[in-house]
1. For the read-out semi-axes √(5λ) of the Cα gyration tensor in Å, for residues 93-148 alone, a value of 21, 14, 10 was computed from one structure; give its label from I, II.
2. For the read-out percent of Cα pairs over 22 Å apart, for residues 253-332 alone, a value of 47 was computed from one structure; give its label from I, II.
3. Where does the value 31, 60, 8 come from, among I, II, when P(r) over Cα pairs in 20 Å bins from 0, in percent is the thing being computed?
4. When FRET efficiency 1/(1 + (r/R0)^6) of positions 165 and 229 (r between Cβ atoms, R0 = 35 Å, to 0.05) is calculated for each of the structures I, II, which structure yields the highest value?
5. Taking 40 as the value of percent of Cα pairs over 22 Å apart, for residues 173-284 alone derived from one of the structures shown (I, II), identify that structure.
6. One of I, II was used to calculate FRET efficiency 1/(1 + (r/R0)^6) of positions 77 and 181 (r between Cβ atoms, R0 = 25 Å, to 0.05), giving 0.80; which?
7. Could you tell me which structure in I, II was used to calculate helix-only ellipticity at 222 nm (-39500 (n - 2.57) for each DSSP H run of 4 or more, over all residues; to 500) as -26000?
8. Out of I, II, which one gives 1.9 for distance in nm of label points 7 Å out along Cα→Cβ at positions 69 and 85 as computed from the coordinates?
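Just so it is clear, none of the values below were taken in a lab; they were calculated from the coordinates. Being a predicted model, the structure only gives us computed values, none of them experimental. Cβ atoms are built from the backbone, for glycine too; each structure is taken alone.
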Structure I
Amino acid sequence: MTGIYALAHMAVDLSCAFLMYAFVAGGEHWYIWLLAYNFCAFALQMPIGAWADRLDRNSLVAAGGCGGVLCGLVMAMAGMPAMACVIAGTGNACFHVGGGIDVLNRSGDRAALLGVFVAPGALGIALGSSIGRGGNRLTGGTMWVGIVLALVLAVSAAAIHAMAGRQGIWRRSGNGPVSYGNPTFPQLAAVICFLGVVILRSYSGMVQDFPWKEELAGSAWFLVCAVVLGKMAGGFLADRIGVAQAAQRSMCAAVAGFICLMYPLTGILGVFCWNMSMPLTLWAVSRMFPGAKGFGFGLLTFGLFLGFCPVYLAGAGIRTGGAAEAAASPVGMAVMAILSMVLLTCGIRQVRE
């Protein structure tokens, strides 16, 4: 089931990235639609997650999310970018929440499956944006790519339905009674720590700049592979040596890599280690909210939206005082990795492994 969700994750994110670059970017009011898409895709996961916890039909929510992205893609091809962004973004949120809760339910105390589920999304975004940039808007080639992706999304939804039916989780997912518990102040502080880690990772991913990126052939894809493999490796490392040790060692390695990011090998290593925190934060928050995994999942993706906002505002012409340039420097990246290590360590102390 996790394998099906991982492949569908790549298809969903690829389709959304293709939609944005092929049919929205550069058009009239496109910057507004970009904000609308990111809000629906990331900020809405928290309320959708709370609803999905109670619905207890995670596979249905995930399959419906694939259908929502498919509808958004069709609307984009029909020349309705505003509706396409809202519907595709909401579909993206539903897929992530539905699939995320199912994977969390089945991962138990382990983090490896979380990395396997989330990692392909980065590859999908890279492929979708590359394909979307490659064609002129509304050309025949672009339309055919859209049709193929619509078929892939339909197959993804059908595969989720078939596998969930075979495993007996289509009508009832086994989420259990919904409960937010009675968190203490230290536990709430821990959740804020994990949210901070996600915000930093989101922001850094948008401002990262490597001096060798334009000169080294294939460097962009090396970085994409570092992101994908880093997210996968983080979960496996946590299961082997413990979440706390995995967090500290990966962030220490990221600091070393970022300090020397002017060199390709160390810069790629820094990106790899930096992204190992993704499954760690998911694991930790699911332990903080065992009776509301969808809400916890959505809480972290809200951090992705918050990390996007400063970059969006700067792109919209609102002055940010050179924050992006400072953050993208070797020292800035290293400082963010150190801060993430501190936040992860403090937060994980409140979570019993």
Structure II
Amino acid sequence: MNGTARAQIPDESKNQYAMMKKAIAILCTCMIIAGCGRKQPERKAAGERFTNDVVLKTTPVKDQGHSDLCWAYAMLATMETEHLMQGDSVNLSADYVARKFIEEQASRLFITRRGTVSLRGMAPMLIHLIGIYGLDHYDAFHADSTTDYHVVCRKVQEMAKGGLSLRQFDNRLSALLDRDIHTCIPRVYMLGAVYTPLEFAHSVCRDNEYQAFTSFTHHPFGQPFILEVPDNRFSDAFMNVPIDSLVSIIVRNIRHGHPVCWEGDISEPGFAFQNGVATLDDNPGDDVQDERQREFENHLTTDDHCMEIMGLAHDSKGQPFFIMKNSWGTDNPYHGFMYVSVDYVKMKTICIVAPTGL
């Protein structure tokens, strides 16, 4: 990695303890499917009680199903809330973005015969993709709930390596994606207006409307750097700020009526979708910046999942929480939303995407 000197690696005993902690988290998620679509096994309800301080408007909670599309669902949910808070109404299609991204990868794979087709990614990638391929709304374009995107990607990979001509490949690919996802049409019809997909995307997300932030000490604060995580497939740069500043950016945006897209690690035992709560078993002390750096460098904090932050709350003890909209359906006590402690966000955040300039 480039940049300033890395934070000091912990001694061997701390390393062993950290690895043991991660192993326990992995055991707790042994029945979870791979990628950001994974779900926690059912746990006994924790009985937390929360008071909502700020709640922004949202579209209905969706279910990403058998896919790694949390980054698309979360970033689109962030855009939806931004428009709802301005009095506009949009409900956007992650499946449209998924189809276009599969088509892009399939064309490259057909030519190079190298690589795989995958839907893993990060929230800023969604902004790039809709800037290239446009966007559609949910009512007009969404896949059947039984669609398994892992199976679709494997079918496309095999087809791309099957010795077809380019015309044969394009025709069969379109037929496959029409059947397994949804048929694309060249127009978007919305509230009596007609758009091309690109025109619709530009009406939803303006150029430079969002900025990505992160918080790690192996690069200087106050400067952007390309975040070194596998899902950063477009080599996006993230502005590096202290973790307290990053949390302040979230709080300030929510209080001003703007949602924030969050990406982070959900492998901690205290992350329980079935309870609708995410907390740390061991809350960070004053050295949270150094501790989160150690966990990142030791791969104990990884880029697991993405959700929209759309509210502020506190528990019965007065501890602050963020309210997040998940994309795993509504089967939890808060109908698909989660209460995530600020301490959890401080320790386990990989990055956020927030409106520019606030």
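1. Derived from the structure labelled II.
2. I
3. I
4. Values: I: 0.60; II: 0.40.
Greatest value across I, II: structure I.
5. Of the options listed, only I reproduces it.
6. On the way: I: 0.05; II: 0.80.
Structure II accounts for this read-out.
7. Working: I: -26000; II: -11500.
Traced to structure I.
8. I
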